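Computed from the coordinates by the stated procedures, all read-outs in this text should not be read as laboratory data. What you see is a predicted model; the values in this text were computed from it and never measured. Cβ atoms are built from the backbone, for glycine too; each structure is taken alone.
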Structure P
């Protein structure tokens, strides 16, 4: 009898294996709770933007925050959530993520701006649910850093159980990934065995690729503008559409955000000069581990910085990283966020942000802003998310303890006023799954058991 190992590590018949996978999907698929009005009451509400309220309430209506305060009466028929002794913060926002994307890097070319993460989003990636359990409600899903100019990004809400369109954060400005340093030059100089070498293979070559691409984009833009200025009677054949240059023209017009992977101070300055040469502003420098060395110039340019809390020395260009980086950049006027770049790291971004209190002396609100309001501002979605304010989306996390504590665990996570994660329900589903799994295993060991029953 042929047997296969199931994803749960059990030897099961192929039919039982399929049933087990279905049960696992059922476990993780939490259906949002219905209800027009929800009142979360008696909580410590940390708004981030407007201070902290003790024993306060949040009224949710039609997916939006309708009221915040200490004297809110429950509307008739509203669902009541007792959060006594608990803490509520805005949903965590990860400004640099690769979850839900099975294809992150396209290695063949040095400019892959024609590719789109939106086209390869995988709504069944379990990391969506796992990060929900860590309090993450919004993530910026980006192309990898194999190319000086990579693909376009997708900002999503972690609405577990929705399809691709249901994940997308409607109205979020589009973005694109650029990359400096070791990653793009290493792919050029030392590609996988089944791929030929490609240009660039040096840091100066990376700069040349980016400049050449934007020169081509500017010329392409001028061709289209010249054609559009022609009288209708003369508009015959338009210029050829170039799907690689279209996103770069949007950058030149200020219609697409640039998120730039980087480490070293010299390359950060290089890209600032290049961007100013072409008249656009870098939205965020990603990783930016030597940002503290040139923080004043980053602030002058108007770029944000999305960094790690204390990762360093995992490669040579990260050796000068320090855990004071985020705080030093903030004190220099840079808009700073803490990101994950990791499906595991994202599950405790609240605690990653807390390290900047120890190493930089930031206040509670400043630290929480590193993973809520600041990344929202960097992604230009702060009118919708990032803080607990009337009119914003009801993306909320209820913690059992202070969210900056190492013992803090999210108990409930709301997105658009719908409950997408509940710790108690999750435990019940895990128990049911384990019970069913054991029954399946028993059926395999004793094939005649059910017939006898």
Structure Q
């Protein structure tokens, strides 16, 4: 457990009484005298950003504010778009994997959003403003994921990123075929990689039959209504097949956990055959071997900067893989898959410069614009531009400096993390704790009638 001084007390103050280190909703904020990394344009040294409500109103130099606008002098600090983590598992209550069955498309992460997860606050402390939180990888067709704005202190419903396309998680390789730690419970089909792919094809065919059954029912109902005959009985509802049918119809964007180049090639062919939207490979450590095919099929890769060799299928990669994919035209994002790693995604992006020679702006895109495109939210966030959501991360040094620290994080125009005020809140909580402990040590003072004196 993290050894912080009185963090539980601080959390309680924030959640139920209005945290002293959160600014709260403000009509407008003018950030001045900062180095503004817009990502989609030039970096503005000594620039200003004006926020009105939840949107960026203006970016430039020498901007003026009216008397109702709060002015924040950045004093040479660096501002960038809020970081987007396209593959995470935080803000979920009750487990990530529904591993009891091979196919679990009926389950939905939306049902178990946990807005009080302390990892949300830790993510904000690392400049993260948006995440895609998702089902695990125990199933060839798993549950559905969701995009969240890290609106710390809001309800589960309020955290949902409105308008973001819904997603569904698939998985290939060791996890669904249970050749590793996922081999829990009784043995089940499949035990091979070909069986994993065959299971997806089988469910697609079942879903097609399911869709046809409902089409036949709708046609029969219309005919019965026209001829004033009794309506036919509807087919039995199957929520598992319904989700897969929705996938076939393009409602859900597929996010496919995969490591090996061969299985990625094979599943791309299957998706093309059925005309479904395979948006992104999760991890995709061997994606650098098939960049031409990834570009041709239009599939992105959400991957690690330098994390591999934790199981057999995760060996064949290298620290240059991310940069190689990006330089060859693959839409590439750096993800966390881990609450701890999420707080340092800006340094993971910098590794692509160190190991692969990626340009600075392309490295920034791997944690801002690219994941926004992958999640279908790039019109709202991912860059700093007038009219976009006011999601910002502010660092005391360049975000790729090894010694940089995130000082402030803004979501929808609200300052949800301010390090200076947070540290002050911790100090006060520690002092209050000491006072209470000292008070307990003092002997009770009693009055003439036996009453306890303060």
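Which of the displayed structures (P, Q) returns the greatest value of FRET efficiency 1/(1 + (r/R0)^6) of positions 40 and 288 (r between Cβ atoms, R0 = 35 Å, to 0.05) on calculation?
The structure with the largest value is Q.
Give the label, chosen from P, Q, of the structure having the highest value of distance in nm of label points 7 Å out along Cα→Cβ at positions 280 and 336. Could you put the intermediate results ahead of the total?
Numbers: P: 2.7; Q: 1.4.
Across P, Q, distance in nm of label points 7 Å out along Cα→Cβ at positions 280 and 336 peaks for P.
Output the label of whichever structure in P, Q has the greatest value of mean count of other Cβ atoms within 10 Å over residues 72-79.
When mean count of other Cβ atoms within 10 Å over residues 72-79 is calculated for P, Q, structure Q comes out on top.
Thinking only about FRET efficiency 1/(1 + (r/R0)^6) of positions 136 and 240 (r between Cβ atoms, R0 = 41 Å, to 0.05), which of P, Q has the largest value?
On the way: P: 0.50; Q: 1.00.
By FRET efficiency 1/(1 + (r/R0)^6) of positions 136 and 240 (r between Cβ atoms, R0 = 41 Å, to 0.05), the leading structure of P, Q is Q.
Matching task: 3.0 is the computed value of distance in nm of label points 7 Å out along Cα→Cβ at positions 152 and 184. Pick the structure from P, Q.
Going through each structure in turn, the value belongs to Q.
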